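Read-outs: derived from the displayed coordinates by stated rules, not from any lab. The structure presented is a predicted model; accordingly, all values stated were derived computationally and were not measured. Cβ atoms are built from the backbone, for glycine too; each structure is taken alone.
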Structure I
Amino acid sequence: MKHTPEPWAQVPKRGSAHIWNEATGIVVAGFGGMTQGQERANLQRTVACVNALAGVPDPAAFVNETLGLLDAARHELSLWLDYRQDDQDTARVVDEITEFLATVNR
């Protein structure tokens, strides 16, 4: 069975919260029994993840492959920096890329 099509949206309500399809108005999921802050955080995270991965046939495989590529990029950068440590321009570029990759949470 296929999931409800994207885009999804959040509709927080007092005492419960819902995720719905913007185009059809179909309620996709509901949250209840937690604090309003937890409901809102769960809504935001769920909607953001679903919409960000719209069209990706296997989101878990995609994320795992992407994280593997990031690890490989970090490794290659460290090798490149070791090899070219005498080149100041290369070292600067590698440092900038390394800093960027450090911002990507695993």
Structure II
Amino acid sequence: MKSKTFKAMPKGECFRNVIFYLKERGGLTSVLNDGAFVVHGKVTNVDGKTYWHAWIEQGSKIIDPTQGVTLSKNRYYISLQIDRDQVKRYPFEEALILSIRNQHYGPWE
């Protein structure tokens, strides 16, 4: 999959950004039909800094609203050194409920 770019959302707001991105693109019904998941996990940047981050997975595609990119899951996981066993995936409906219940957009675990 060739990477695509779009207007990035605010840096430092990744957990909020994924919820807003999905809500702006059709909300609950559209997202459930498309099989998108809100994902939280630890990533490592090019400077070696590890931090919590949030993105959207839809099959083999990653959408990162904070970075403004869409690319293959494999490429994303390799470039950010993500351990596939150390991520948490939430269906959009569950992510909405958790954000309301916890009064923040994540991480929740």
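A few remarks follow.
- When Cα Rg over 2.2 N^0.38 Å is computed for each of I, II, the one that comes out at 1.58 is I.
- Which of I, II leads on distance in nm of label points 7 Å out along Cα→Cβ at positions 78 and 94, largest value: II
- Relative contact order in percent (Cα under 8 Å, 6 or more apart) - highest-scoring structure of I, II: II
- Parent structure of the calculated result -9500, given that helix-only ellipticity at 222 nm (-39500 (n - 2.57) for each DSSP H run of 4 or more, over all residues; to 500) is the read-out and I, II the choices: II
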